[in-house]
Structure P
């Protein structure tokens, strides 16, 4: 890589922290604890798939400022239960609270995440930029054993802007003394991470593990985190 970088900004969920695996583990526990089979929700795999679709859609809306954090937390389970013709607001609220409490404590990382951080840590200043909720991001980093690698954790709720808004990247520069010229952003979300970083003048590494078709004009594109070691 010809350009000399000094600062590397990582997204957290789905880039380093394995959201799907951690979420599925938490949902499995809640599925049995709340006896959801008694509500006619008999296929756990379908339950997971439906949750992921709803959650992903609501997160997109949250990132764009169309819904609040509280609406996201409640509506993902309210919509999920309604999908099964279960009108139970209190249950949706309890599920939402329990999910938010349990999921961040799960430790699973994306493949090669720790190996890559070990490789980068001696050579670069590493930071996180996340739209995730402020009260749980530090828990995720701690429980997964990677908090020690990062100098700054840039939280959208503190910055006042979500990715892909340019202002969160400007805030990150102020907090880290980085510049667009000596920074690179690594993330899995083409809109929030890659386009957001590009608009802020930062080079990008698009982490695309499913190798989905894309028109991305990212500086670099990878399907496995281990490829980063050949780039940085």
Structure Q
């Protein structure tokens, strides 16, 4: 089994009490800043992404990665088929149409959601490279737990066999990214029964808990940060 690549200095994860408190914690560093937002409803974090994106485009801030656990919500990409949500009024869950690509996706407690706001001018101006990099971060994280995962041709996300464990959907404007990935740690899997995940009929969904993997959320967060730093500091042509 491969081990995680070494990093010279592990990145710091800044824990916030609210989305508003991020502004007093942003520094003038050129390094990627990582923020843990805890459990949040979807809309405030989406608004925060848009504000951070605008400031990254203007060069006012450096790259930022948000980590969050959402309250129950189904999100639709801008061209998504709403029929893929099987219940128009799902239990205890918001329904939000947003500006990323892709079909319907579920977010909720027990799922680690990662939103990188990074300027690809500093790395590689390629959407396909960026998507492969995100997938590699999750694939390498899973490998550190002994889980073999990978891609499916023509589809996004990370898969364990025929089951998706991590969904992905992004938006780029002026080569600055928004949205990202949703990694299933131990969510209530019944919420996936109310939709056709990412519009794909023939495959299932899984989680670390369903794979009987013992983990701690903070360990997952640390691995994700270290892998981001490694992939974004190495030669970008290697991904």
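Each value in this text was obtained by applying a stated rule to the coordinates, not by laboratory testing. Computed from a prediction, not measured in an experiment: that's the story for all the values here. Cβ atoms are built from the backbone, for glycine too; each structure is taken alone.
Where does the value -13500 come from, among P, Q, when helix-only ellipticity at 222 nm (-39500 (n - 2.57) for each DSSP H run of 4 or more, over all residues; to 500) is the thing being computed?
Going through each structure in turn, the value belongs to P.
On mean count of other Cβ atoms within 10 Å over residues 24-31, which of the structures labelled P, Q is highest?
Largest value of mean count of other Cβ atoms within 10 Å over residues 24-31: P.
Can you spot which of P, Q the value 3.5 was calculated from, given it is distance in nm of label points 7 Å out along Cα→Cβ at positions 64 and 224?
Only one of P, Q returns 3.5 for distance in nm of label points 7 Å out along Cα→Cβ at positions 64 and 224, namely P.
Thinking only about Rg/Rh (Cα atoms, Kirkwood Rh), which of P, Q has the largest value?
Largest one: structure P.
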